[in-house]
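Structures for review follow.
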Structure I
Amino acid sequence: MLPLVLMFVVLYFLMIRPQMKKAKEHKSMVDALAAGDEVITNGGIAGKVTSVGENFVKVEVASGVELTVQKPAIAAVLPKGTLKNA
């Protein structure tokens with residue numbers, strides 16, 4: 001019985017806990033989205049957030065071109081000015 005408990009403890013600290021921490025960080029990043037943020041989606045599309053709704057975000061990818069994406073599809077928030085250099 002002890003080896004089974006030990007395996008669960010190791011599994012928790014090596015796999016489950018880091019995954020929960022990463023999910024919590026992603027949720028806080030998505031909740032903090034605001035207009036003007038520069039983001040990258042899970043599909044690799046980079047753009048500037050123009051409006052934030054309850055479940056969706058409008059991202060401007062080119063002048064006058066906006067895409068509507070789900071909030072969880074935002075992979076990362078880029079530092080300000082990143083897209084101007086690209």
Structure II
Amino acid sequence: MLGTLGSMLPLVLMFVVLYFVMIRPQMKRQKEHRAMVDALAKGDEVVIGGGVLGKVAKLGETYLSVEVAAGVELQVQRTSVLQVLPKGTIK
């Protein structure tokens with residue numbers, strides 16, 4: 001009994017270390033990203049996938065329109081927003 005428990009201990013310890021080093025931080029980043037995407041509002045300045053900067057023009061449930069130039073709007077998925085920029089970043 002003690003031999004079996006002793007041989008499983010390194011495996012259990014590796015899983016615990018893996019959880020705290022990799023899994024837990026990734027879950028925290030996903031939660032922060034989901035909160036940022038849910039808090040998007042019209043007029044927010046954002047960076048979308050591919051490094052494109054723009055202002056949120058229209059919001060939908062799963063899609064949003066980002067104005068990247070005067071009269072040019074891109075329709076993208078909400079989850080493609082990488083970062084919300086401070087107001088006044090885009091001139």
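Couple of notes before you dig in:
- Structure with the greatest value (metric distance in nm of label points 7 Å out along Cα→Cβ at positions 7 and 71, set I, II): II
- Origin of the value 63, 29, 19, where Cα extents along the principal axes in Å was derived from one of I, II: I
- Looking across I, II, the calculation of distance in nm of label points 7 Å out along Cα→Cβ at positions 31 and 63 that yields 3.8 traces back to I.
- Each of structures I, II was scored by distance in nm of label points 7 Å out along Cα→Cβ at positions 39 and 55; the highest score is held by II.
Every read-out reported here was derived from the displayed coordinates using simple, explicitly stated rules and does not represent laboratory data. Owing to the predicted nature of the structure, the values given are computational and were not obtained by experimental measurement. Cβ atoms are built from the backbone, for glycine too; each structure is taken alone.
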